[in-house]
1. Any idea which of 1, 2 comes out highest on distance in nm of label points 7 Å out along Cα→Cβ at positions 194 and 298?
2. So if we calculate distance in nm of label points 7 Å out along Cα→Cβ at positions 282 and 338 for every structure here (1, 2), which label has the highest result?
3. For structures 1, 2, which has the highest computed value of distance in nm of label points 7 Å out along Cα→Cβ at positions 242 and 290?
4. Figure out for me which of the structures 1, 2 the number 17 belongs to, where relative contact order in percent (Cα under 8 Å, 6 or more apart) was derived from the coordinates.
5. Out of 1, 2, which has the highest value for mean count of other Cβ atoms within 10 Å over residues 210-217?
6. When distance in nm of label points 7 Å out along Cα→Cβ at positions 170 and 202 is calculated for each of the structures 1, 2, which structure yields the highest value?
7. Quick check on the output: 2.6 is distance in nm of label points 7 Å out along Cα→Cβ at positions 138 and 162, derived from one of 1, 2. Which one produced it?
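Taken together, the values in this text are just the output of simple stated rules run on the coordinates, not laboratory data. Predicted model only: the values in this text are computed from it and were never measured. Cβ atoms are built from the backbone, for glycine too; each structure is taken alone.
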Structure 1
Amino acid sequence: MPHYLPEPPYTHGQLTQRIGLILVNLGTPDAPDAPALKRYLAQFLGDPRVVEIPRPVWWLLLHGIILNTRPRQSAKKYATIWMPEGSPLRIYTERQARGLEARLADHYPDNPPVVRVAMRYGQPSISQAVSELKQAGCDRLLLLPLYPQYAASTTGSSQAALFDALNLWRTAPGVRTVRHYHDDPGYIAALKERIEAFWAEHGRPQVLVMSFHGVPKYTLDKGDPYHCECLKTGRLLAEALNLQGSDYRISFQSLFGRTEWVKPYTAPLVEQLAREGVRHVQVVCPGFPADCLETLEEIGMEVKATFLTHGGETYHYIPALNDDPAWLDALSAIARNNLGGWLPQMPPSAQEQESTQRRAAERGATN
C-alpha cells in the first residue's frame, strides 16, 4: 500500500483555492568545495535524462572515475564566482522569485499566487517546494522552468521530478507546466534591452556571439527540439537588434564527455574569430536567465582567455537577465498567460466561513 505524506491541517471554511508557482532552475552545490560538488554532481549526472548511457556502464564511470576527480576541479571553478551571499545562480533565482511574486500580487491583489524557488538538483528541491505550497493551501500549481528552450534534460527532467513529488501526496494539486518560451516577445525584448544597454556603455562589438548550453548531438537526432529552439531565439534576437548575418554567431558551450555535441562549439568559434582578425567580441548567453558557473566562469573567464590568447583585443561577457525589471515583467506575463482560466479565487468572507463550518458540523465534522 502507498504511504502518503500527511496532509496539511484543514478547517472547514478556510481559503482552499490558491495558486502556487514553482520557479525552477537547474541547481547549484551548497558550497564551493569538493564534498558539496560530489553530492551535487552525483544527483545531476545520475539523472538518466541528463546522461543517456546504459545505467550499469554509466554507474561504473560515474562512481569509479568522475565523482573521484571532477568535484575537486569544479570546486575550484565555483570558488572563483561564489558571492558573499552564496551561489550566484541561487541568489539571482531567489531575486527573480521575489520580483515575480510582487508583480503577480499586483495583478491578483485579493488572493496573490505563492511563489517558491526550486532546484532540479540540490536545494531547495522541487519536492520541498510542493510541500511548502501544499502547506500554504495551494490547490493548483504552475511549474515555470528557467529554461527558455525545451530540452528533455532540463524542462523534461524538471517535469518528471514534479510528478514524482506529487506522487507522495494523497491529495495532489492541479498542475500545469510551462514547456518553453524561446520565442516569447517579452523575453526577446528583455534580451534586446539588456544588450543595447550594454552597448551604450561598452560599444558595439565586431561580432556578437550568442552562446547556448550544449547538448549531445544524438538528442537532436532523436527528436529533442532544443537545438532548433536555440536557433530560433538567436534569429529573433538578431532581428530585434537589426543584426546582419556577419554581425553575430550562434554557438554551444559546456561540453562534457567524448560524444559529439551540437555545433559550433563556443570556445573554438571564438578562437577562430580571433585568428581571422576579429578584434572585439562580446558574448551573450540567452538560454541562461540567471548567471551561474557556465556564464561567469566558463564564458566570462575561460572563453575570454581563449580569445585574448589567440589575437583578440577586446572581449566582454554581457550579463544574464538576472533580476532586470524588463525580464521580471516578461516572466510575470509568461506566468499569467499560463494561468488562463486559473484566476485566483476571492477569499471567503467571515459569514461564508461561519456558514461552511456550521454545515460541516451538522454532518459530524470536528474542524
Structure 2
Amino acid sequence: MLKQSAVTILTLDAGGTNFVFSAIRDFKEISEPITLPANADHLDRCLSTIIAGFEQLASAVGNFDAISFAFPGPANYQLGIIGDLPNFRAFNGDVPLGPILKHHFKVPVLINNDGNLFAFGVALAGYLPGLNSRLLEAGSEKRFHNLIGITLGTGFGCGIVSNGHLITGDNSSGAEIHNTLNPINPKWNAEESVSTRAIQRVYAEEAGISFSNKLMPKDIYDIAKGNAEGDIRAANEAFSQYGRALGGSIVNVLTLIDGIVVIGGGLSGSWDLFEASMFEEINKSIENFKGEQKNRLSYKVFNLEDLSTFDEFARGVIKEITVQGTDKVIKYDSLPRSGVALSQLGGSRATSLGAYALALKHLENIEHE
C-alpha cells in the first residue's frame, strides 16, 4: 500500500517571468523553493531551465517519486503535449514537455492547468475539508463532496472535483469556464468580462479615457476605495460588471455541478467590490414564456464569507415525516444549498498541493494495476 508520508513529489509554479520549483511530502513543502528565470520566449532555454530547476531540487531532497505541475494550455495534458501558448512564445505548437521530462528523470510526469490543480488542492487539502470540519463542529449532518474551484487573475480559470476525482474531460477541457456565455455582451465569451483586461477596459470606457494596460486592477481597486486619484464611479462600475459576469458563469456551472464554489487567484482580493453584483446575478430570477418568474437554481446559494449566515447554512431545515402505514419517522434536512467562498490558501500553494494530490492518485493507480 502506498504510504503517503513517504512520497515526495517535485512541483513547479510556471509563471511567464519566473519558474518556482518546490518539493512536497505529505502535503507539506520540504525544501526551500528554487526560482529561475522562465526564458519563456526561447524553447531550448526554457526546457533547459525546467530540467535544471528540477535537478537542483532533486539534489536538495534526494529521491523523489514523480514530477507534477501546472502549465498553461491549450494542451493534451494526458499525453503531456503543450500547444500554442501566447504568453510562452517558446511553446508554439506540439511540444512533448511531459515525455521530455519523463525520459530525463525516469519518473512519472503529470501536467495539468492551474485551474484544475487549484480546485484539486482546495478540495483535498484546503477549503472543502475545512468546511466539513466546521459543519461537524456545529452539529450539522450536512457534508459536501463536490467543488468548483475558480481562479481570478489575468484570465478566468476553473476546475471541478467530484467525490475526490478531478474532472478533466475527454479532451483535457473539463472546466473551460472562460468560454461560458457573457451576460454583459452575448457576442463575447465570459473571460472578456472576467479578466484583468476587462477591469481596465470598463474603467477606461466609464472614465472617458484611453485604454491602458499599465493601469492594473490593484490601481483601479485603490481608486474605487478612495485611496488613489481617479474616477471612483468608473472604478466601482468596472468591478460591478466584473462581478456580474462572474456570477453569470458561476450560476451556469452550478446548474450542472451541485457543489461548493471556492474562489482564489490575485483578483479574488477584490471580493468586497464584486461580491454584491456577483450574488445578484447568481440569485436572479428567470421567466417562462408567460412571464412567470422562478428561481434560477434548484437550491439556495449562501455567501460563505458572511459569518452571520453560517448558522443557517449549517443548520438547514430539519423536518420529520411519517412513513404512511408505519410508525416510522424519518428526519431529514429539507434545505438544498450550496455556497460561494474565498480560498484561504494562496493560489500558488493550492495549485502545488493539487499537483501533489494528482501525483498521489496516479501512483496509487499504478500500485493497484
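1. When distance in nm of label points 7 Å out along Cα→Cβ at positions 194 and 298 is calculated for 1, 2, structure 2 comes out on top.
2. Once distance in nm of label points 7 Å out along Cα→Cβ at positions 282 and 338 is worked out for each structure, 1 has the highest.
3. 2
4. 2
5. The maximum falls on structure 1.
6. Once distance in nm of label points 7 Å out along Cα→Cβ at positions 170 and 202 is tallied for 1, 2, the winner is 1.
7. Computed on structure 2.
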